[in-house]
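Have a look at these structures, which come just after this line.
Derivation of every value follows stated rules applied to the coordinates shown; laboratory data play no part. Treat the numbers as computed from the prediction; the structure is a model and nothing was measured. Cβ atoms are built from the backbone, for glycine too; each structure is taken alone.
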Structure I
Amino acid sequence: MPDPKVSVIMNCYNSSTYLREAIDSVYAQTYGDWEIIFWDNASTDKSAEIAKSYDEKLQYFHAEKTVPLGYARNLAIEKARGEYIAFLDCDDVWLPEKLEKQIGFLESHQDVAMVYSDILSIDGNGKLIENYLQKKKFYRGNIFDRLLIYNFIAILTVVLRKKIMDEVGMFDASYMIDEDYELFLRIAESHNIDFYEKPLAKYRIHGNNLCRKTDILVKEQLQILNYWMGRKDISIKVWFLVNFMKLRLYLRLLKFYISNSIMVW
């Protein structure tokens, strides 16, 4: 069997609730040259049963123990055969033309390392959450400075060239939540990143989202910003904007501690 053009990385841990809808959205793609690398992070629900019900285009792998998401993503990528890597979490959904549009763009723009897109946001029942898209702005080209100020890239919209990860490295497994942001900054430091302006995926917001662990998320964002502020020569404007963002993060962390009655001293 020839290698597929695209490897779709799906990392799963007890994700049976929305899993079939997520996988079906890959099978519904108008672009068909793909494989799914399905990494089961030692689930105990019916995730394995659901994943194994599909054909050979879904390659199922089972971990003996649960590991952090960044590490699990790396293990899945090691199994990938595609020239391009895409990501889909098991509670999210792709729109049918996602791969067709983004692979076509990367094929005709060899100077672009990675492309992402706008997203729709839905709730646990699949209902569109209004006005979500107006909260962020998106950028293309040399976006490192913009990305350092805040992360506007949703990983479920990303398609990147696998060879780029050979250059900059894989996900940093020391991060519990924000491993994607840390990787995107390493890519953006020396590569062009582009943006497809129409939504190509649906991000599901529900009570079990990993990113709702506010304290871990904020601490990791601060760690990332401190690393790059200490390493990278940036303009005065960006320096002020990043420090303003850090102040907001510290205030967010303080608010979290107060609301949860956690002593921090």
Structure II
Amino acid sequence: MFAWYRRWRRQRLLSRPIDPAWMAWIETRCRPFCHLTAAQQARLVNDLRVFIAEHYWEGCNGLTVTDEMRVTIAAQACLIGLGFPAMPFGRLLSVLIYPDTYVGQAMRQQPWGGVRVSDEPRLGEALYQGPLVLSWRTVLEQTTGLPSPRNVVIHEFSHLLDMENHSVDGIPNLDGTQSPNWVAIFEEAFDRLVRQARLGRVSVLDDYGATSKIEFFAVSSEAFFEQPRRLLDEFPSLYGILKEYYRQDPVQWGE
């Protein structure tokens, strides 16, 4: 009964014309949009409208959430979900938006077995079975400025993909269609970035990806969608397994 009602509600939503301002934000904030096929564009727009309608959006520290914020964030999320049979992130209930960098709590295991809790500035975070949190200033800078390998929305939503198999380890839910060497290629690329970071070598992958396999998957996903040609040139095998997982080939979009 609930599935029927959800389908009816979505059909009713998508039967209405989209606000022209929304289309303008999609076209300018989602850089690859103009390179997608007509079918992909239609899928992204429809997924975006459903995503916005079916999630709770909350502003923090006095921020009032606007349609511009919702569309800008949802466009990035729907882009990375475009290759899946259906839009992922079904377990996500809410998106919290801060006006700028905010303070979150970090828990670190200590050598003697205890856990140290400390405050640290953050640009975003994805909480397991909780909300997804973002800094609007960072989102806006990364979606309107010059192209770079960083995209906090893609970063945090890729963490949600990692969480879908209930094992937060940097390895997303592989459905059996991926290469049997997927995990081995992933781990080899991670080890390579760790070595590069220790030597101070510049890479298309941010050094933050060397801190753990969890962050490596998120950082790699950012580069895959934001600077695919550089990622393919520097980490061709990594690009290949991400292409398999996301079922997309961003190199075809150009940069």
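If helix-only ellipticity at 222 nm (-39500 (n - 2.57) for each DSSP H run of 4 or more, over all residues; to 500) is computed to be -12000, which of I, II is the source? Please list the in-between numbers first.
On the way: I: -12000; II: -15000.
This figure was derived from I.
Ranked by FRET efficiency 1/(1 + (r/R0)^6) of positions 28 and 148 (r between Cβ atoms, R0 = 35 Å, to 0.05), which of I, II sits at the highest value?
Details: I: 0.45; II: 1.00.
Between I, II, the highest calculated value is found for II.
Quick check for you: by mean count of other Cβ atoms within 10 Å over residues 140-147, which of I, II is greatest? Let's see the in-between values first.
Working: I: 17.5; II: 13.6.
Answer by largest value of mean count of other Cβ atoms within 10 Å over residues 140-147: I.
Compare relative contact order in percent (Cα under 8 Å, 6 or more apart) across structures I, II and report the one with the greatest value. Don't skip to the end; give the middle numbers.
On the way: I: 21; II: 15.
Largest one: structure I.
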